[in-house]
Structure 1
Amino acid sequence: MNKRKKGFKLEDIACEYLKNKGYEIIERNFYCGRYGEIDIIAKKENQIVFIEVRSLNKIEPSTTITLKKLKRLENCINLYISKFQIENYKIEIIIIQNKNIIYHGEIEI
């Protein structure tokens, strides 16, 4: 399975999990040109939530996202909040290993 298909499958798992937790999925794979994309944009309790989905293989969870990736994510989020005039938002990460969510929490950039 190629990397893109694997990413979509992981995002499917994350979306199902988020829906069960009361999140409304607004958009998936919001493309930001040279900055990449935002995996999932959701809404919960009148707050926009930007969610990065990562896969964990045999490495530490803290190494699943690099500083470069965080900077690109920050640029994408800034583009989105500027375009849609969003004020109330947060950023979360979901880490999946073997089709199981092993971590879901808020992150700061």
Structure 2
Amino acid sequence: MECNGSGAEPPATLAEFTLGISGSLDFYDVSLVDGYNLPMIVEGSGLCPTTGCVTDLNQNCPTELKAKRSLACRSACEAFGRLEYCCSGAYGSPDSCKPSMYSQV
């Protein structure tokens, strides 16, 4: 896949891989932090677990987060741009950035 260094444009379900950084350990996850648009599973092998979600979450997307031109659900950060939804500024720490009604859908 040729991305020219670019990531996915939100809203998008992301598969994230970190390879060989921490003592030759590899890490992977499926992230919905930038919204989501499709179900995704990353299957591990050996002792590595499978991660992701096979459920189509788009049907549970709140109306105010639905993307206009695609079947996708935006993050509250992208939709509203408020610091508390983006976990930035005064909300930039785990103590001050709490789950919202949108992140718990």
Given 19 for relative contact order in percent (Cα under 8 Å, 6 or more apart), calculated: source structure among 1, 2: 2
When distance in nm of label points 7 Å out along Cα→Cβ at positions 25 and 81 is computed for each of 1, 2, the largest belongs to: 2
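Upon calculation of helix-only ellipticity at 222 nm (-39500 (n - 2.57) for each DSSP H run of 4 or more, over all residues; to 500) from the atomic coordinates, which of the structures 1, 2 produces -11000?
Values: 1: -11000; 2: -1500.
This figure was derived from 1.
Of the structures labelled 1, 2, one was used to calculate Cα extents along the principal axes in Å, for residues 33-72 alone, giving 36, 25, 13. Name it.
Numbers: 1: 36, 25, 13; 2: 41, 15, 14.
Attributed to the structure labelled 1.
Given a value of 3.8 for distance in nm of label points 7 Å out along Cα→Cβ at positions 17 and 89, calculated from one of 1, 2, which structure does it belong to? Numbers along the way, then the final one.
Values: 1: 2.2; 2: 3.8.
This value belongs to structure 2.
Using Rg/Rh (Cα atoms, Kirkwood Rh) as the calculated read-out, with 0.94 as its value, let me know the right label among 1, 2.
Working: 1: 0.94; 2: 1.00.
Among 1, 2, the structure yielding 0.94 for Rg/Rh (Cα atoms, Kirkwood Rh) is 1.
Quick one: mean projected area of the Cα convex hull in nm², for residues 9-48 alone came out at 3.0 when computed from one of 1, 2, so which one is it? Walk me through the numbers before you get to the answer.
On the way: 1: 3.0; 2: 3.4.
So the calculation was done on 1.
One of 1, 2 was used to compute P(r) over Cα pairs in 5 Å bins from 0, in percent, for residues 57-96 alone, and the result was 6, 18, 25, 21, 14, 10, 5, 2. Which label is that? Kindly include the intermediate steps, with their values, before the conclusion.
On the way: 1: 6, 18, 25, 21, 14, 10, 5, 2; 2: 6, 24, 23, 17, 13, 12, 4, 0.
Answer by label: 1.
Any read-out appearing in this document is the output of simple, stated calculations on the displayed coordinates, not a laboratory observation. In this text the structure is predicted, and so the values were computed from the model without any measurement. Cβ atoms are built from the backbone, for glycine too; each structure is taken alone.
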